[in-house]
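The next part holds the structures, each set out as structure tokens.
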Structure P
Amino acid sequence: MRRGMGRRAASLLLAALLLWLVLALPNRPSALGVATVARLPLELPLVLGLCVATAGWPRLSRTLRALLVAAITAVTVLKIADLALHETFSRPFNPVTDRFVFPAALNLLTGTLGSVAAWGVVALAIFALALLIWLLAWALGRWTRPVAGRLRGVAGLVALGFALVTTAELTQASDPPGTAETTRIALAHADRARNAARDLAAYRRAAATDPFAGASGLFDQLQGRDVIVLFVESYGRTSFDNPLYSATHVPTLKAAEAALAEAGLGSRSLWLTSPIAGGQSWLAHGTFASGLETGDQARYGAMLASGRRTLWHLARAAGYRTLGVMPAITLPWPEGPRIGFETVLAAADLGYRGRPFNWVTMPDQYTLTAWPRLLAPDPRPDFAQVALISSHAPWVPIPPMLDWDAIGDGRVYDRYAEAGDPPSVVWQDRDRVRDQYRQAIDYALRAALGFTARQAGPDAPLVIMLGDHQPAPSIAQVAGRDVPLHLIGPPEVLALFDGWALTSGLVPGPDAPIWPMAAFRDRFVRAVSAPPGTDAS
């Protein structure tokens with residue numbers, strides 16, 4: 001008898017410990033640690049008290065247990081999603097706007113680990129979810145065994161008491177020796193989802209208006225000059241403020257600045273605050289193009305559906321051929337025409353015959369040599385977006401800079417495409433990952449600025465080179481979402497932006513302007529459309 005009682009006591013303790021660990025799980029990487037787990041989850045006595053109090057009514061007990069399993073499982077999944085998105089994108093998960101991250105994550109896993117390993121991870125995640133549900137059902141079941149009526153009454157009082165304590169802690173009416181973090185996270189997600197739905201409606205209303213609707217004479221100050229927007233993946237303020245990277249990237253920029261000046265091109269710089277960090281580059285592209293902050297997928301979709309005229313729509317109406325050079329696009333991309341691109345050169349259209357560099361379909365230097373020669377003759381000037389991707393994670397391997405005339409169809413890269421350790425090895429060491437990031441950005445800068453210098457001449461294009469977002473926080477190690485933007489072109493063209501108080505050169509100074517990325521479209525269009533001498537700010 002005593003042995004049976006001992007086994008039951010042990011199972012109760014084990015069940016309570018399991019529930020403690022699940023309820024104590026935080027939703028931020030910075031909170032992971034013994035101190036967090038050691039604090040009593042105030043929901044634990046409440047849950048256990050309810051289980052014991054209802055044990056005498058089997059139907060009610062089963063219903064309660066099912067509801068508790070569903071609720072705790074749902075919040076645990078949200079916590080894990082928060083942990084993943086805080087680590088990669090510096091923000092929590094939003095169930096209204098972030099459902100797309102699951103297929104996006106699968107695509108990234110497939111590109112990094114291969115399809116078999118990626119689907120193995122998916123199967124493991126499904127198994128882990130099923131195991132969590134089973135363990136919760138088992139743990140709660142240990143505490144729903146029938147007990148004496150007096151004990152049920154005491155348990156009911158305990159549940160009521162901790163319900164009051166939990167409410168007080170959530171409203172900051174008291175500071176008990178514990179935390180109701182699980183309930184707080186659940187309420188925060190509900191509030192975030194409600195706000196997302198409301199903000200989405202407001203965004204759609206804002207997207208329906210356009211300050212340039214019906215305007216004429218747009219871009220006339222460029223006098224038919226080509227415009228090339230170069231997005232450099234994961235290029236952010238950390239390249240300037242973090243000594244791990246600035247020691248490499250700033251000298252590269254200064255050397256390129258001198259080479260551009262020798263070729264007769266000027267350069268000026270400022271900061272833009274990206275709506276994102278860590279990934280989801282298309283959200284930055286959409287913000288830059290539309291002049292509306294598209295910091296999540298729902299807003300991006302609303303922008304595309306709203307009829308908002310992007311920078312590319314405006315340029316096309318002004319007589320430009322608009323094109324998107326998108327080497328990362330490997331699937332159908334119906335968004336391309338909707339965002340204003342008349343021509344899209346995706347990965348399969350760029351003629352690359354070499355091996356991919358893991359997730360990166362082709363090196364930046366190849367992309368920059370390929371797209372100009374693939375365009376059919378056209379009397380119109382070009383307004384192009386080129387999304388460079390060699391500095392996209394996993395940053396392994398990194399191609400070398402080659403002679404521009406020797407790149408051909410890309411097969412020259414085969415010898416470099418599988419060089420060094422694979423991502424599965426490199427990513428076991430965070431310091432190695434940071435060093436790979438340093439090298440990848442340096443390569444991307446050399447490729448982009450080398451290409452720009454080669455465009456020098458009387459008809460040199462206006463090049464707008466910018467980062468899309470900072471890398472993940474563990475890589476950036478610099479707070480904020482600022483990215484650099486460089487304007488490169490003939491001095492007479494850069495004079496159109498004299499009213500912006502920009503830093504001369506490619507290294508933004510301490511007094512360089514800092515704008516929201518969404519502000520660039522309108523300011524740029526006014527600057528290149530206004531009469532000479534008009535303040536374009």
Structure Q
Amino acid sequence: MRSRRIAPLVALGAVTTLIPALTPALAFADTQPARSTASADPLAPYTRQTPRWKRCDAEAPANYQCATLKVPLDYTRPNGGKLDIALSRIKATSPQKRHGVLLLNPGGPGGPGLDMPLYMGAELPTAVKERYDLIGFDPRGVGLSSPVSCGLNDDELNWQRPYKRETFARDVRWARTVADKCRTKAGDVLPHLTTRNTARDMDVIRAVLGEKKISYLGYSYGTYLGAVYTQMFPKRSDRIVLDSAVDPQRIWRGMIQVWAEGAEPAFERWSRWTAERDATYGLGGTPAAVAQTFWDLVAQADRKPIDFQGTLLTGDDIRSGRAVFFDVKGAAEAIAELKKAAEGTPSPAPSKRSTPPRPVPPSFARAVPSDNSDAAFWAVACADTRAWPRDPEQYRRDAIRDKATYPLYGDFASNIKPCAFWKNGSEPATKVDNAVGALVLQNEWDSQTPLVSGQGLHRSMKGSRMVTVLDGQGHGVYGSKSCADRTATAYLTTGRLPAADLTCRATPAQARNRTALPLPTPPGLPARL
């Protein structure tokens with residue numbers, strides 16, 4: 001996903017209780033007895049589909065195959081409306097060693113995953129590819145899976161909105177407008193674009209593929225999706241890897257607010273690191289001096305925007321780039337260039353260190369609405385939980401409070417969002433609290449899902465083990481040449497979790513120059529200045 005203002009990850013409330021046991025939706029969870037006939041099983045027309053696999057694209061590898069499945073729009077009314085689910089696979093390279101299928105999700109919400117077998121094939125070790133069919137899919141409402149659209153224009157797509165007394169009424173109108181436009185254009189679909197229903201779609205995929213269980217590798221929002229699947233279908237969950245994790249207890253407003261909470265220690269760490277290298281960057285010889293240099297630049301840009309690499313940046317624009325501080329070297333370089341620009345020295349073009357593009361065939365750029373990732377993001381974030389405040393004044397109070405507590409990003413995180421005016425989803429949020437085995441991977445300095453998020457998921461999944469990469473920077477661990485890769489590979493190939501939680505330390509080279517995974521950035525969030 002992309003920035004609205006600055007050059008070029010998830011995202012991402014308290015949860016409510018599980019839906020009552022007699023609600024029809026739970027008839028499709030793993031806790032229900034198996035039904036033997038199609039007439040007794042309303043999902044049989046879906047679970048007994050035969051996918052028509054074909055080469056995804058003439059320019060794609062021949063072993064990269066795609067198909068389309070049908071799933072119910074509303075699982076309580078399986079005879080009603082239907083959605084398409086775009087599915088892909090690369091089959092296991094060793095039929096003799098094959099263990100099953102590995103479903104993949106890149107995060108979001110709103111991130112397409114159809115191409116994941118293609119680009120993750122280059123990152124996963126041979127031992128994993130020998131044992132698993134790599135299965136990608138676009139979640140419901142995303143990409144080629146009946147994509148949702150709200151018809152949002154560029155201004156409506158920009159949700160980087162800091163709190164200001166004089167603009168708050170405008171922000172409230174923006175939030176209401178986005179909710180109203182989504183309801184007008186996609187109101188029948190929106191209540192059903194939830195994580196719980198995507199988990200049900202995953203179970204349809206499992207059945208269609210003829211598997212008793214599925215293994216799973218999910219990043220960012222994909223960790224929450226994986227956790228919800230284990231809660232709903234514990235006996236169908238095999239080897240589950242949850243990488244760069246979302247805390248289920250904070251869905252979803254709390255997971256946006258955690259960006260602000262996590263940014264403050266990252267900023268302090270950056271200030272210390274940069275002060276020790278004042279001869280290189282010239283930003284100050286003490287942490288306090290470095291911090292003052294930054295805040296002086298913010299104040300100067302508030303008075304008159306700074307021309308930085310051809311873009312006029314206000315102080316709020318600079319603060320919105322809070323994710324840059326999780327990469328201390330990258331942040332020092334960026335702020336040093338910003339300081340030169342503020343002093344009148346033209347800044348060079350952006351470096352080429354951005355996330356590498358996915359090797360997606362050209363014909364994949366099909367008729368997906370331009371606002372699809374944003375529309376899908378809001379659909380999931382707003383419909384997943386009923387914990388969003390409805391009173392705009394609560395957002396005002398929270399934004400004022402959090403700007404004082406978390407000055408870098410607190411008011412951005414807590415300001416009003418379209419979910420204040422969104423209609424409830426089809427059911428309450430999932431309470432994740434189970435003993436299903438899973439492996440949680442977490443970098444110590446992850447900008448999108450800070451360390452506390454991974455720790456929260458680990459607490460909720462009592463059968464999990466966690467690997468923490470000390471000094472690890474960036475969003476996404478497995479496949480990034482991390483010290484945690486060996487543990488994840490061992491789990492996926494043997495099914496054995498570590499006996500206890502583990503920590504490993506990133507080498508200095510890994511911490512500085514980690515291999516980036518092409519994961520989606522939450523809509524409107526710049527990854528760096």
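When helix-only ellipticity at 222 nm (-39500 (n - 2.57) for each DSSP H run of 4 or more, over all residues; to 500) is calculated, the result is -16500; to which of the structures P, Q does this value belong? It was calculated from structure P. Computed over structures P, Q, Kirkwood radius over Cα pairs in Å reaches its largest value in P. Thinking of P, Q, which structure, once FRET efficiency 1/(1 + (r/R0)^6) of positions 52 and 116 (r between Cβ atoms, R0 = 35 Å, to 0.05) is computed, gives back 0.95? Among P, Q, the structure yielding 0.95 for FRET efficiency 1/(1 + (r/R0)^6) of positions 52 and 116 (r between Cβ atoms, R0 = 35 Å, to 0.05) is Q.
Only the coordinates and a few stated rules stand behind these numbers; no lab work does. Every value quoted in this text rests on a predicted model; they were computed, and no experiment measured them. Cβ atoms are built from the backbone, for glycine too; each structure is taken alone.
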